[in-house]
1. Among 1, 2, considering only percent of Cα pairs over 22 Å apart, for residues 46-133 alone, which has the greatest calculated value?
2. With P(r) over Cα pairs in 5 Å bins from 0, in percent coming out at 1, 7, 14, 17, 17, 14, 11, 8, 6, 3, 1, 0, 0, pick the structure among 1, 2 it was computed from.
3. Name the one structure among 1, 2 that distance in nm of label points 7 Å out along Cα→Cβ at positions 70 and 86 of 2.6 was derived from.
4. For which of the structures 1, 2 does the calculation of distance in nm of label points 7 Å out along Cα→Cβ at positions 78 and 110 return 2.9?
5. Suppose you compute relative contact order in percent (Cα under 8 Å, 6 or more apart) for every structure in 1, 2: which one lands on 18?
6. If helix-only ellipticity at 222 nm (-39500 (n - 2.57) for each DSSP H run of 4 or more, over all residues; to 500) computes to -22500, which of 1, 2 did it come from?
Structure 1
């Protein structure tokens with residue numbers, strides 16, 4: 001069966017819970033993931049699981065680990081674990097994302113990293129800095145809430161700007177029609 005964008009959207013709709021991750025963000029992420037075709041994906045911040053569902057359905061990764069403080073929607077997590085190569089690890093990413101974690105979970109590196117965990121400066125920066133050495137060439141880091149008009153988070157903006165400047169990276173700012181902001185960092 002041909003996995004068209006419409007088919008992917010319908011698949012996601014079966015387990016979609018709209019709250020923090022909007023439909024325009026979902027649509028942007030689908031397009032990005034269909035283009036990228038990542039095999040090894042990491043996410044910080046599970047919340048309702050809508051972004052995890054989007055990643056899983058859009059590219060059918062070999063592996064997706066979502067690190068978050070808690071399930072806000074256990075039903076979505078269970079469905080993702082049943083249907084896809086998905087694993088939820090409960091806890092603080094600043095403690096979980098260690099060299100041992102990356103060596104165990106991502107021995108082949110990371111192709112796509114969605115950062116949407118803690119919104120404090122030190123947490124967002126920690127997530128970016130800890131995963132960066134394990135990112136594959138051509139990988140993409142997508143940071144939610146970057147220069148968002150809907151929910152401005154200056155701490156996330158600064159963390160992304162500092163990380164990009166320190167590592168001399170190229171970044172594109174994206175704002176969806178509903179005012180959500182994201183940073184797209186291509187390696």
Structure 2
């Protein structure tokens with residue numbers, strides 16, 4: 001995330017920006033509160049006022065990261081026709097699979113931190129459960145929608161761990177195929193199956 005001049009955003013935001021930058025460069029496990037405070041131009045006491053522990057800071061970083069993903073998904077949804085019954089799934093696919101090296105680095109840092117404290121992923125678990133709940137409650141083909149979601153999750157993980165070797169063209173083709181499958185999952189050419 002681009003650094004802003006001091007005073008351009010709140011101390012809390014400066015601390016989160018600094019923590020994200022440091023976590024992406026040194027890893028969340030090596031992140032220290034002193035380094036974050038110094039990088040943000042905030043006293044350690046100021047940091048502790050907002051984040052009483054490293055875990056609280058990491059949880060806030062992840063929550064902000066997830067909030068940015070939610071906002072991006074909302075923007076994608078706004079760009080799709082209101083009549084598109086697969087719009088929510090498509091918006092999620094498009095937002096999750098936008099090329100974003102910062103998000104990839106941030107994801108790797110947070111997942112590494114979560115290895116020591118799985119509770120850091122509680123917000124992610126809640127969002128995942130809500131997404132599954134939406135698919136179950138929809139009139140679409142649950143199994144096909146779930147396969148799409150699993151494919152996106154796998155794609156994101158392969159990029160976070162930097163094992164993906166897809167070219168930009170291959171990546172775009174995969175995204176388009178997933179969008180086509182989302183149409184099929186919601187009745188365009190395939191009769192929806194009953195949710196289970």
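Rule-based calculations on the coordinates, nothing more; no lab input. Nothing here was measured: the structure is a model prediction, and the numbers come from that model. Cβ atoms are built from the backbone, for glycine too; each structure is taken alone.
1. The maximum falls on structure 2.
2. Label of the originating structure: 2.
3. Of the options listed, only 2 reproduces it.
4. Value 2.9 for distance in nm of label points 7 Å out along Cα→Cβ at positions 78 and 110 corresponds to 1 out of 1, 2.
5. Only one of 1, 2 returns 18 for relative contact order in percent (Cα under 8 Å, 6 or more apart), namely 1.
6. Matching structure: 2.
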